[in-house]
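Next up, some structures in structure tokens.
Readers should treat all values here as calculations from the given coordinates under stated rules, not as data from a laboratory. Since we're looking at a predicted model, the values are computed, not measured. Cβ atoms are built from the backbone, for glycine too; each structure is taken alone.
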Structure P
């Protein structure tokens, strides 16, 4: 079964209607164009120094989803959904600096001095600081993950983020390089039953103005 979601929801509608879905219609195939657009939108997320710390490991083959099932502690949505996306955080994002800023330098969009200063700041932050690298991988990959879920909802698909995964087993089973840390899994597909809306605190509970 193939579906094609052409209607894009407004931003506020996508945000308000997105709920975690754990029961999916098996056998639904997401058109490549839809999936690519969702991933492209996810990748527009902001990131520290624009180093774009996220990588998306995408699983659509049913056999591979079966391999993921025990890694996700037998959460059934892993095998029933259309795709599982493992959001990886780059622990060595400083290595892409030249790839990110080199074209701008060559085009004259940034001066050499600014380039050198920024490169020095990134190098100083990452050198001998694995704690910062992990924090940056988590934070920035999570930004992209949230955008991915909103983009999916806007295109008519449902998702659920999964942090309860055996990361060590995932890395081993799929030969994930040590450079990348599995931040979360996201199941993506068509809901088999409507998601249950969950309550949210009122603004007066979550907004603190001007300090405590």
Structure Q
């Protein structure tokens, strides 16, 4: 983990500007090409996309950065890597959150997804065991509809800076993905880099 002083460097003025916002999260949605047949043959569409999203985000340092307050002042931490939670549907129509550890080995990651999902839905209620961690991404999949935009339920805390990634149904090998991030930590350029990294893993 790397510690960054947000008051210095080329983004210092941007950090100060957006850090003062009561709603500093912004969302950009963009389509990506998806080789559905390849992903299905390599272990499944959902596990393959989940791995691609997690790896693409880890490839962008700004998406691994989080704001913390220490001794009354801001520090920014850059995690070496981040894991994720993803919404997981239950048979009764409710959902819970399932945690996934990052593994750059695609086959190994994909191979463990089914067991992780089965374990998460077996836990009664809502599993919030990971909510204390900031070395995460919050992922959501809506496989029933084509998603073209989103807003997220948030606590309103300006320190809530964990990125959110949402995607829906693949239509004609195209998938719209929405990335929500904290503007004090990243900008459109960094979001564009995420989509470039994602496209390299899905097309």
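Summary table
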item	result
Origin of the derived value 23.6 (mean count of other Cβ atoms within 10 Å over residues 51-58; candidates P, Q)	Q
Structure from which -9000 was derived, helix-only ellipticity at 222 nm (-39500 (n - 2.57) for each DSSP H run of 4 or more, over all residues; to 500), options P, Q	Q
P(r) over Cα pairs in 5 Å bins from 0, in percent, for residues 75-162 alone from the coordinates reads 3, 11, 20, 23, 20, 16, 7, 1, 0; which among P, Q	Q
Origin of the derived value 1.0 (distance in nm of label points 7 Å out along Cα→Cβ at positions 35 and 155; candidates P, Q)	P
Identity of the structure behind 0.90 (criterion: FRET efficiency 1/(1 + (r/R0)^6) of positions 171 and 195 (r between Cβ atoms, R0 = 25 Å, to 0.05), calculated), options P, Q	Q
Origin of the derived value 19.2, 57 (Rg and Dmax of the Cα atoms in Å; candidates P, Q)	P
Origin of the derived value 3.3 (distance in nm of label points 7 Å out along Cα→Cβ at positions 19 and 123; candidates P, Q)	Q
Ranking P, Q by Kirkwood radius over Cα pairs in Å, for residues 27-106 alone, the structure that comes out highest	Q
